[in-house]
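*Asks:* Next up: the structures, one after another.
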Structure P
Amino acid sequence: MSPETECKSRTLQPEDLYRYKWVSDPRICPDGRRLAYVKSEVKDDREGYDSNIWMADMEGGEPQQFTFGGSDSHPRFSPDGSRLAFLSRRGDSQQIWLMPTDGGEARRLTSFEGSINGFRWSPDGERIAFSAVVTKRWLKDEGCEDDEDDDDDVRIITRMRYKMNGAGFTYDKFSHLFVIDKEGDDGPTQITDGEFDHRGMSWSPDSQYLATCARRCEDPDYAEHMDVYLFPADGSAVGGDTGAVKVTSSDRMCMRPVIGPRGSYVLHVGHDNEFYGATIPTIACTNIGDGTTQDLLEDFPTGVGSAVGGDCRLGSRPGEPVWDLQAEEIYFSATAAGRANLYALDMNSREVRAITDGDWVVLGFTFNHKTSQFALLVETAAGPADIWICDRHGQMRQITDANPWLQEIEMTSPERFEFAGAEGVTIEGWLLPGAASERGSVSPLIMQIHGGPHSAYGYGYYHEFHMLAAMGYGILYINPHGSRGYGQKFNAATHHDWGGKDYRDLMLGLDYALEKWEFDEQRLGVAGGSFGGYMVNWIVGHTDRFSAAVTMRSTCNRYSMFGTSDIGFNHGKWEFPGHPWDNPMGYLDRSPISYVANVDTPVLIIHSENDLRCPISQAEEFYTALKRLKKEVVFARFPDENHELSRSGKPTRRLRRLELIADWFDKYA
């Protein structure tokens, strides 16, 4: 739906961030007549976000707001379609609420201690299973002697995995499953127990069991696998694993379990750990009876799910595999060459066909078995996601138009290109032209670098990119070695080689762009976040080609990162050569801090103080070194924010970040 050129009236501004509406989590009613989804927007005070559930008629018409709680999400129809359950924070914690689908008053179903973070109706419609994080103290047997002082605020940590970005300290918290009757009369029944986390849930067709994934083993913090388990839904396995069934054989990383429609098999997304965290996820099927597991996508070259980045997404994006017994197909989304589309796997021939095939990103989907229709979240390079309805043959129609105001905005479109990167490998990139400006006929150019490293650029939407393009900058973005969507070998190419082939790809891509298009080589900028921030730090220590750099949520010292990041201790498995104390030079040689004396580029450092993925100490190290050397550097610290500042941080802080970036490039580029 491309708006006509004459509708355009102005270019995108930083403060347009406040105007976006984000739709997410589409769910088709069992009878196929209506669609529920979440719509989020910036609060009036611009200090947070409101989210409510909306309802749309599948045959067309204007969607209508269904709830008004301001913190409503996760809509799920009951199997008979008569009720809609959802999560809402109408009080101190997030609980399950129920409403008749024909309208009426919402009723609180749960009063659980702590917040509920997900749930599923049982197939018979009589119960709801939910997941909640509980403290270690909560798990203790009633009457157990407890010598912990409630007033003691000292954290006594004994676990390896004791913190997580966005969640904070997790050393005494565990994710467990519970079941509650649809009326909520008797309170919840605990289904899983122990000092283990349980991820995902799927009901058996007879509503008697729940599948979940967990590391239920000795020293789970050190385990490289995650198994699928079946737990009886009556809670009889609590207090001992007498009723729990371990389905898989502890040689895979299993996630997002889905019990098949006949109850004999369970699907799961995961991998065999061959390349550890650089292993592309696939779909496997395990026979519940004998535990045999088959990789269903053995010859499919790219990973399951969307790995294409964007900075305008809020809310849940469903995307677990769906088993369609009628068509004998399994549906999934996958990333390939900067795009993410919907695919079908034939269970008999094992052939894969693309259901959709567009220059867009299918962020997530759900499926209605009665009507054989999908509800897709589809994002393009021109705007945030909207909801589309799609059949099994790829016929699509749009349901929502969440941001019609974008029709007023004059935006340039990215041009895709290919070039020969490191070792002659074909590399894909995009050039977003800058809008016409008064700077002259030759524009400055900014190279943006994605995080991960195992993510990707492509046809996702970036407000930041379009804002800078509106200021007259060309925006160059490339998928170097290590990016998702180009096969396992390419994805795993970062092995002991950060700052190697990836760096050469980026520089060769810059050379290609400067030869193909006309840009001012004296006004080049570079920016990136997370792994992209690492690459910015690496680049300014290895070349003076750029006149300005912005490094965000970055890392500069891979030795200290190992022990301070929430996931840093995993990087010695594949990305870096073993433990840092066994190979200190292997880490320091690939650490940008080692080359800080070479930096002559003005650097803006943007970092969040609650970032546990790339701790702010990384920014402090880089800033202090640059400042001690009297380099041109500014350090912007954002309080109360974490690694997700640019994507879901407080709106006022997201805008401030954009203004800092724009001012820095205007000053130096």
Structure Q
Amino acid sequence: MGGASVRRSQTPRRSVLTAAPRRVNATVPTLLALVGFSTIPAPDSPFDPFILQADEPMCGICGYTGPERHGLLDRMMDAIVHRGPDSAGRFDSESIHLGNRRLKILDLHDGDQPIFNEDRSLALVYNGEIYNYVTLREELEARGHVFRTETDTEVIVHLYEDEGPACAARLNGMFAFALWDERRNRLVVARDPVGIKPLLYWWNGSELVFGSEAKSLLHHPSVSPKLDRAALHDLLNIRFVPHPRTLFRGIRQLAPGHLLIAEGDGSLRVESYHQWQFPGLAALDLDEAASGFLEHLTAATERQMVADVPLGLYLSGGLDSSSILAAACRSRPASSLKTYTLGFDEPTDENSEAALIAAHFGSDHHEHTLQARPLDLFPRVVYHAEMPKVNATQGYYLSRFARQNVAVALSGLGGDELFYGYELYRYLWPGRFLIDGPLSGAARLVAPVADLLARGLDRLGGLEAENPRRAVELAACGEDPLRYYLTLRNGWDLGAAGAPKIYDSEWQRSLEHSTRDSFEPFFDREDLPFPEQVQWAEFRAKMVDDFLFNEDRMSMANSLEVRVPMLDLEVVRFAFSLPFRIKHRNRQLKPVMKRALEPLLPESILTKRKWGFTFDPYEQYRKDLRDLCLRELTPEFLRQQGIFRAEFVRDVLTHRPTRKLHWHYFMLWQILGLKYWQELFLEGKSWEELEERVAFRHGKAA
């Protein structure tokens, strides 16, 4: 992404750049004006889940400080070529080396990076889309700045000339950029306030290495791939790694809304440039809140629908993606909008609901039910995610399905986080009374007894006691909001005897970390009611490091740019400004969204049960997971690996299959994925090699 451009007679035209090489150089807003929309037709073709579409576009950046190392920058860019195969650009000076892989979405013949200012004292590589850049450009031109391109990238350069690093706070978009200021001998690296685009870095006190993915950093001779034990522990508990950690020891994630500034004196500092401020709209009633939401979402969707390549929408049949389609249809003919739905031949498929929505609006709908074995492609998913993410595979398939016809897709991600959409929030209501309500005193007295009961269930109840034990553990949380939340999120290290049951004893003794250590920084709003504390933590942690992480890595693996209108800064500010009494009205999930969409959607969609877009671990266990784990996770391998107790894996694999063990099947999936991760990143094997091994064990020709 990055390097968008605009035709001045139209609304902002966005673009996507930055990538890995082939090698070369609070009020309701007024609706935006209609934007010219052109579609480049692409032939429809049957979806083959095993055929990779080669040479498709994407975006990413990378770089390092210090003297030039021959061929290093090329190798770093090559490592992320999947993010931007359209073009590559580089900048080299005595002390800084910047690389860019570009996915061309806007201004297909202009905007290659790096982008410079008038006297070339500033050089920028960039991954993203700036949705307010036309307004900023007009402001800068009025100040006398001269633009060489029509890209949104160049706006950042000139804005920095006037405002320095603080210019990042003026940008509404999704982005990560690196800007070299030659006059000040300063490198400025930034990540967008929501955390839609990634930025990873490594620093040893004298050298800085950074990039969109760890693959780039690992080519630097000073950066060695080593497992971060604390990050693995977080991943196994809550299925993602909260920033700033990654699964690689020493490689960090730059937090959303933060800058990384390397000065000429050799110093490095990380500082925040963005503070969320919510004006408060307590006077609004539900109808006014619903109207405001729809207007904000419509404006955001319109801002994000500009591209010079085919654009589509993910459509799951749920409220979030349906709302994006409804907003898009307020300014575009529905027949010009391509929608995409993917099913997995499982009971939770939502193809029929998505088809109903598509027919309701009249979109150009594409759907497919996947009959393939999803675990066949798990090694490449681990490679692109750079960790064993069990909820990423479905996104890989969906992105590749959509990429057959479009280069940009809109996603409904963010609605659940902003408007209380998860079933989790139903359990937060009784939690309020236990943690900061009238029952808090009783909860404090009951907690020790509940904790003892949970331990007894763990020892005597067998594998199927997992869910009852967690229910008891909720009562054992007392007045501890963080423990209550982590227990709801399936964390197992704060309660009974989870770690001794799962970990090798020596590994457990060496681990001086708990999920509480990683999450305490996100539970920093004691002034909020408990459910709003959780919403704020989910928005800054799970949404960023789990859902947005998956969206970026899996779409970029297929050279598809995914935009998230629900996470436009104006929509986010509006949502968090609404009072709790409206957003969680009568314990109903998403009351604001439902009221806004009542006139626009069929009633069955408004009232349908929420399903997550994921593979069912029980179904996968019956299909492939058990067979793969029996072959890969042998007692000999587990003892040699030295992380997991072979007895735990054996007990799960020999237990009769049942949905009651869904948590255990997820754990097996992660343990299998960790083996792939170690082979890929620590042993240097290719994902093609691992997939050939999986295929051979399924009886296919390797």
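Taken together, the values in this text are just the output of simple stated rules run on the coordinates, not laboratory data. Since we're looking at a predicted model, the values are computed, not measured.
*Asks:* Among P, Q, considering only percent of Cα pairs over 21 Å apart, for residues 311-390 alone, which has the greatest calculated value?
*Replies:* Details: P: 26; Q: 40.
Across P, Q, percent of Cα pairs over 21 Å apart, for residues 311-390 alone peaks for Q.
*Asks:* For the read-out helix-only ellipticity at 222 nm (-39500 (n - 2.57) for each DSSP H run of 4 or more, over all residues; to 500), a value of -3500 was computed from one structure; give its label from P, Q.
*Replies:* The correct label is P.
*Asks:* Quick one: Cα extents along the principal axes in Å came out at 69, 62, 54 when computed from one of P, Q, so which one is it? Spell out each step's value before the answer.
*Replies:* Values: P: 69, 62, 54; Q: 75, 60, 53.
Among P, Q, the structure yielding 69, 62, 54 for Cα extents along the principal axes in Å is P.
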